[in-house]
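As structure tokens, here come the structures.
Read-outs throughout are calculated quantities, based only on the coordinates presented, and are distinct from any laboratory measurement. The model shown is predicted, which means the values in this text are computed figures rather than measured ones.
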Structure P
Amino acid sequence: MEIKELGIISLLLGIFGLFSFFVFGPLASLPLGIIAIITGYKPKKEGNKRGKYGVILGTITLVISIALPTFIVFFWA
């Protein structure tokens, strides 16, 4: 795949990961966030902005998918 395509895929996975967290929960969004980071790493290195934003969204998805359920378990249990 080309760098441009990987950047677009990473961006879409990051957006869908955030969306799926609120619709399906953290179990659906966690893998999407990880895959968005992995697929966006090389385009980000090459200077592709879509890859950069895909890595950012994937990281946000990953942090939310881990932090919010952890917060709920420890503070409201």
Structure Q
Amino acid sequence: MMTVDPITLVFIGAALVFLGIAIMVLASGGGRAEGGAVIVVGPIPIVVGSSRSAALAAAVLGAVMIIALIILSLVVR
């Protein structure tokens, strides 16, 4: 089984966040950009967004990611 150093995962995650922000800035083209985020604090998800549709999209994406995490954690056992 392949192991990855945790600090490497942190750097990869930071690079992906930076890349995502750069793509959003370049794709906006001076128009109106929207964004949303899901912050999970313990069992409580906090959804924020610049508009109602962005918050809904973030909530749906967060729910999909949590379901995928649950399925993967059951399969790996």
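Looking at relative contact order in percent (Cα under 8 Å, 6 or more apart) over structures P, Q, structure P comes out largest.
A value of -32000 for helix-only ellipticity at 222 nm (-39500 (n - 2.57) for each DSSP H run of 4 or more, over all residues; to 500), calculated from one of P, Q, originates in structure P. When Cα Rg over 2.2 N^0.38 Å is computed for each of P, Q, the one that comes out at 1.15 is P.
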